[in-house]
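Read the figures in this text as sums done on the coordinates, not as results from a lab. All values derive from a computational prediction rather than experimental measurement. Cβ atoms are built from the backbone, for glycine too; each structure is taken alone.
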Structure P
Amino acid sequence: MSLGDVIFRLIQWIILIYFFALNSSYLLFTFLSLLGLFRYRQLLSYIPYKEILHLRSLKPISIIVPAFNEEETIVESVHSLLALEYPNYEVIVVNDGSTDKTLEALISHFKLQKTSRVIRRIIKTAPIKGIYISQSYPKLVVVDKVNGQKADALNAGLNVAQYPLFCAIDSDSLLDKYALLKIVQPFLEEPFKMVAAGGIIRLSNGCQIEYGQVKKVGFPARLIAQLQTIEYLRAFLGGRTGLSMLRILLIISGAFGLFRKKEVMAIQGYRQETVGEDMDLVVRLQKYLREKRIPYLIRFIPDPICWTEAPEKLKSLTRQRNRWHRGLIESLFFNRQMLFNPKYGSLGLFGMPYYVIFEMFGPFIEFLGYLLFLFFLLIGEINSQFAIFFFILAIIYGIFISLFSILLEEYSAYHFPRYRHVLSLMKASFLENFVFRQYLTLVRVKAFFDFLQGKKEWGEIQRIGFKGRQGNDK
């Protein structure tokens, strides 16, 4: 046996072992998610979330909504927030130097008036140009500021926020009417330890939306949105619920998360040097609490309580995923001292290594596998039996995990209204393994090189807007 044969066999086994380790972790998280979802539904049967509305121990919440060029969705989004069932909260919309008519739409629709309100700049941000309030909607505050990007806008919102808990959401998101009551539950169960909680994100593509509320759950008409539906179900129901149960959750989606303000202010809010401010905040928050030896809990709520619009154009999807992966790399790089460090407990020994090995470097290893396959195919050195076995196994493994995620979704509160939608999801779980997954792998590989070059651009994402939505509901 030549040296080349030895190297090739070694590479084969490394890729195979990596593949099994990665997918076995996905499978573990999926089974843990099933247990977590079952436990959550049991809890709801004992304490219905609507009864929480009348508890005196409920703390008021500040909802912070950073907005940049969101004129298509901002009014609907704000309406959904003003219609939430919660006894005491405020909505702070931060217009981050929009170049479209976002601010004008808010002023016109909600009859806003500029005030002379004074705020404490505990966290440094770009200059604030004005603060607006509405006589018709007393819960609403609009902050107009010079552009500083999302993290800066969130920090400006933190400076304005009056309440001990704050909820950070994206301006293109819609919340379920009882979203705050659902996500605040962990803070009632563990009032002294709970510092953050995140909720599941569902796609609004295809849903019937009226006045800021999802009136009827629908199904995306375009294949690219259907493929993303599978991704979201797998990532949230089949991933983050399991990571939360293992207490190694490193990310709460920027689309919807609830935090205790005191600890976030102690670490000076969101880091402005990253495009992944949501993950970076959660990692830094846990790093700070571990170093201070402060007992804490961070949980994920397996309930579909936030709806967001997925890109339906390949160009927009590419920009979004490039930014997401750069944000992940930045968060891990900025907090690299936690990696394999027993000082940070399971987070340093298991959480960080998992994200570095499987999430950050995963696309490289997968891309390397594709390149090696093509190389050895061209020189005629490939083991056809191994290649066919590996390909079939990869497809079956991926489909199984996706199908399990669909079952978890059907077990949750917001299942799809038609059986043919579930069948379409099953079809999408098969199709995503061809071209779509490989394309996103290339996008993430490019994101790594963009990170090395110091790229900080967010990239514009084209949106249809909630009013322009048409569902595949038949």
Structure Q
Amino acid sequence: MSAVTASAPPDGRRSVLRFRVPTDERRDLASWLSVTAVGLALTWAAVHAGVALGTRSAPFLGSYRWAFGFGSALAPLVAAGVLVAAVRGRFDAVRWRSLLVLGWAGTFVWSLSLALVDGAAGLTRSLQSPDNYLTDVPNVGDDVLAYLRSYTDRADELSVAARGHPPGPVLLLWALQRIGFTERLTLGVVITALGALVTPLALAAVRGVCGERAARSFAPVLMLAPYAVWISVSVNVVVAVLGAAMVLLGVRASDRTRTGLPSAGWALACGVTLGVAAFFSYAAPWLGLSAVCLYFARRRPFLNLATGLGALLPVFAAEAAGFSWIDGLLMARDDYATRVEPQRPALAWSFISIVVLLLAAGPPLVRSARRLRNTPGWPFLVGAGAAVIFSIAAGLARGGAEAAWLPFFPWLTVAAVAPAVQGDEAPPAPVVLVAVGAVTAIVVEAVLATPW
């Protein structure tokens, strides 16, 4: 059912554009609103009952305040522009390459507009935090190899963020400063620009598996995603970009028109990208499950050999340079056990993290869950879904999921543009769900001061 209809009155008066919300979209929105409201209410009750959650801003980390000023008007204007373009079918009419550029630009401007609610501080506050990676950059100095060799031995000297991650984020910021990006505002803009690459990469991957119609419908879902609140303030978004690139390379490797050495080469590149992502986050390897499932779904299981080999190459290279990925993982586990576990009860935060998931992914998440079985893009959801489920079930999701799950959020909403019945044409973009998600992001940005 189309969400937009246009009719011309018989008396020749000007045509009126009428908007009609499909029944299933109203049902998905009602489900999301109900579950989210209950989750927020229970979280509020837990906070006011004195449950020790380790944060003043559950379900997120940070602190609450009210920020409204000139910059607050930017995000609604950007959201309105994207929504009007979606309703009028602009994303269906432009050339594919133009859509990829628009996808990047839309995500970039949307993320920036949300951050600028706090002015320039919205882009620099997280970088200035003593708990963030930038405080580790001076320790790299002129000898990267020495820094890698001593990374796990000097855990007490690392920032809170660095102790929970491999050295990739610190070295990225070090490299950006070395090439001239020394101002923190400039760094914030560069990180946002890099993070916005998630959208065109994901769109290209969805097109290769689900078809161009589905990818075009998916564009506004990604461009106005609520998790954009954290794109400008979290270096973890680089992991999301690398993960999306890895998935896209896996799609190219398993394309039925590609065989032999070219196919193996793409699969090897897919693995190398996954290995590089693992140098930035210990959770990144979960996305490799998406490539594994994709190869089996496309009856190309032997590509797993090339991808597996490729994934090991960066790990072995880092080992040769002096950094042991396994030792780093154990260091992160020890830090988590001493700093996080005693302060944040597992049961409460497992529930709260689900609330974070609902807010950060927005209403399209409910629609995606309901239509999962009707999309050929189900392998995309396996890696992301497995990572989220494991972290919750293992009691590892105890705050900070809004940043830690950035690599997984885009893929969890892929099935939102799946047809109602398997094999049918992909439906139009769920504009109302996207709009409510955008409003969610605007509200969160207005009331939350994030530490990331």
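Upon calculation of distance in nm of label points 7 Å out along Cα→Cβ at positions 40 and 392 from the atomic coordinates, which of the structures P, Q produces 3.7?
Checking each candidate, the match is P.
If distance in nm of label points 7 Å out along Cα→Cβ at positions 160 and 320 computes to 3.8, which of P, Q did it come from? Present the calculation step by step, with values, prior to reporting the outcome.
Values: P: 2.6; Q: 3.8.
Answer by label: Q.
A value of 23.1 was derived for mean count of other Cβ atoms within 10 Å over residues 88-95; which structure in P, Q was it taken from? Intermediate values should be presented prior to the final figure.
On the way: P: 23.1; Q: 14.8.
Among P, Q, the structure yielding 23.1 for mean count of other Cβ atoms within 10 Å over residues 88-95 is P.
Computing FRET efficiency 1/(1 + (r/R0)^6) of positions 376 and 424 (r between Cβ atoms, R0 = 41 Å, to 0.05) for each of P, Q, which one ends up highest?
The maximum falls on structure Q.
With relative contact order in percent (Cα under 8 Å, 6 or more apart) coming out at 19, pick the structure among P, Q it was computed from. Spell out each step's value before the answer.
Numbers: P: 19; Q: 24.
Computed on structure P.
If FRET efficiency 1/(1 + (r/R0)^6) of positions 136 and 360 (r between Cβ atoms, R0 = 35 Å, to 0.05) computes to 0.15, which of P, Q did it come from?
Of the options listed, only P reproduces it.
Given a computed value of -15000 for helix-only ellipticity at 222 nm (-39500 (n - 2.57) for each DSSP H run of 4 or more, over all residues; to 500), which structure among P, Q does it belong to?
Going label by label, the one that fits is P.
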